[in-house]
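Next up: some structures, all given as structure tokens.
Values quoted throughout were computed directly from the atomic coordinates according to the rules given, and no laboratory measurement underlies them. What you see is a predicted model; the values in this text were computed from it and never measured. Cβ atoms are built from the backbone, for glycine too; each structure is taken alone.
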Structure P
């Protein structure tokens, strides 16, 4: 378990973490969300002992990260700024990490396979693309088979196959009882993998709840309507107090009326409907609304 209590960090007048308190529990994927500059990376760095907090604490399994004798066997970490020596091959980089953490040498081949990097094991990391670099970082995080993963933007630069592999791996680790804490700017992907979500902005905690509850509480329900006469239908909807928004595909997204109300209104004004369905806002919509409200 990761236990963060009143974690605080300031740089001059700028508060990066303003007394953050939350818990990341095992058996689930916890998504860590926030706009650029919200304090996510700094919070993760404080968890891993790379940035000293001005106050509060972050403990992993009841211990400070710096107290861990062989940290790679307890916590698998991938930070956006982390990078291996550019002159090393992927396999040599992982072998060095394995030796320094007393991890069996055969584990190197296993994590290269897990990360989809077996074909590039003998390549020098300086020639790696962004996506290959992230795969190597993920392999390093998995090397000690740790019970806790702390991953900052692990999907950055990955192709579709790499993102799918990452999604399956994180879900499997959580199902096996692992603690998975992952930040990402890809909201659609986060909605597919996260069981729990923690949202911060400007160093303040905005949400700490299950993903299903988060969407249910904050989602804006609307009705999607498609018609051959959207302008006429929109005028009639506005007269009834609804709020129709023309989507890029020509459909109307209508708030303020139920699907049944819209069906009866369309029939009354002689407008045929090609589609009528009730929807909820996406995780991205909810996130932008929540963050926008905190900055309003």
Structure Q
């Protein structure tokens, strides 16, 4: 398959061409790296969030909005579909690069991770990228600067001028949209973590409601995770049966029905102390090719209504 970073670079170029229409801001740093603010110091928007999800999945997914209801209230939902879930979701979209550089804190996702390929997902999939540009989306409440660029370039093995960073805060419209696009990724990651071969996951479609934009990062992080764990839905088509499909949805966890604000508070907001199993969609349908169809979990509208303040 073609380099994930190459296809993502084409999408970054498209975002640059339509920066004004997307309500994003472009910064060329002293290192000649490009940083695009998708929703930190600028409003961003729904289209910016959709574009960001396309960049994060390196163009291997179709991302769109639709209208649905939560507790009787009409809300936008994001739907993402891919026929390359291992590559698009595990090797690209997953947020797996923790950034802590000179006081800057952020979480990196996107295809630049595949240039490093140290996470277990890359061993399971058997993929490592080799390209001159690194495309990394950074979730943070501040826009990254040259220190972050230098770090990313060194770890990814590219020139600083070849680093493309897309920044957004969770407490932004872009953030709410981009986070809602993660239901398919969470289902795929959870199934892989349970021991299922990710290359046997043939196709995934996921959707989740777009959480109302919160006034601070902690509330936004909790609310967008509630949107996924209590309102996220996924449909997977897989090649082989498995005896642990019932552990994929969030309903299978001991923490189920607790607001994420409470879950994160109990862990002192150290996300690495939170069980990975809670990061899963609320409901999944798993179709085994030529075999059974498993319908698991359920949407929890009461929890969403409380979290969203509806």
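Here percent of Cα pairs over 26 Å apart was derived from just one of the structures P, Q, and that gives 54; the source is P.
Tell me which structure, out of P, Q, gives 5.4 once distance in nm of label points 7 Å out along Cα→Cβ at positions 26 and 274 is calculated. Only structure P yields this read-out. As an exercise: Rg and Dmax of the Cα atoms in Å, for residues 10-105 alone, calculated from one structure in P, Q, equals 15.7, 47. Which structure is it? Computed on structure P. Which of P, Q yields 1.8 for distance in nm of label points 7 Å out along Cα→Cβ at positions 202 and 234, as computed? Matching structure: Q.
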